[in-house]
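Every number in this text was worked out from the coordinates using simple rules, so none of it is lab data. Because the structure is a prediction, the values reported are computed rather than measured. Cβ atoms are built from the backbone, for glycine too; each structure is taken alone.
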Structure P
């Protein structure tokens, strides 16, 4: 767990912290090059009470290339 994740889990009430983690795990970062996806939480980030579909320029953990990653909410089926 990263420092920012530890910080929020420490200061927020347990129910809010659990909701923050659950929602951060629902947001997926997808590599434009290889298509691999991982949750924002697993990547060390926090995304809570958010909307939109931002993009981040970063290195892919799967293919190792630097490129755009789209962040969107995983669809529940």
Structure Q
């Protein structure tokens, strides 16, 4: 329910992968929120999709104190055989 109510803030496209790339690009350019994102390019691997990013200003400020990072995300799985 929370995801549906707030998707107007983060959903950029019906395709989740396209949406995350558009969202990360906005964050990298500094047009989304107060913290910039550094996109980490990842190699393509057949059957595997991943998105990588870093928060350089947060790491610079808090990196020595961070012991654990957790990510709460809504994911849509699609398995084909």
| query | For structures P, Q, which has the highest computed value of distance in nm of label points 7 Å out along Cα→Cβ at positions 8 and 32? | reply | P
| message | One of P, Q was used to compute Cα Rg over 2.2 N^0.38 Å, and the result was 1.25. Which label is that? | response | Q
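If relative contact order in percent (Cα under 8 Å, 6 or more apart) computes to 30, which of P, Q did it come from?
Working: P: 30; Q: 18.
The value was obtained from structure P.
With helix-only ellipticity at 222 nm (-39500 (n - 2.57) for each DSSP H run of 4 or more, over all residues; to 500) derived from the coordinates and found to be -8500, which of P, Q does the value describe?
On the way: P: -8500; Q: -11000.
Label of the source structure: P.
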